[in-house]
Structure I
Amino acid sequence: MNPDLIMPIVTSLGWLVLCCVSLASRRLEWSQMIKMALAWVVIFGFLYLIVEWFMVIRGTASAAF
């Protein structure tokens, strides 16, 4: 993993935790809360893959590929 990506990953995880906490504060049923939390995980994962894809195209991606 590229050291330049550590900060964006940490902040993305922070935003993901913030979204999950806000969902928990709404006191929804567990099934609804899990569905919404998984939706946020998919959204953040998709955005991460798009950024990683653009970095691969530019040739600045990590050595994992």
Structure II
Amino acid sequence: MLALLGISAYRVAFGKATAGIGIQEQTIGNTKLWVLPNPSGLNAHFPPRKLAEVYQELRLFVDLLK
């Protein structure tokens, strides 16, 4: 699992203009990709409570892979 911070950065770097937060269909070899919102305080779309929720989703997913 590779977690990437910043949906905009992911969209540009991987050429996926419509990508959303969470697990992606695209992989790098066998590595699954999970996109997270940028945790910057300037990111008004994801206040602290919402950030905690999406980061918790990743943790739960990773725990299921164990």
**Request:** Work out which structure the value 45, 18, 14 belongs to, where Cα extents along the principal axes in Å was derived from one of I, II.
**Result:** I
**Which entry (I, II) yields the derived value -26500 for helix-only ellipticity at 222 nm (-39500 (n - 2.57) for each DSSP H run of 4 or more, over all residues; to 500)** = I
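Just so you know, all these numbers are worked out from the coordinates, no wet-lab data involved. Keep in mind that this is a model prediction, so the values were computed, not measured.
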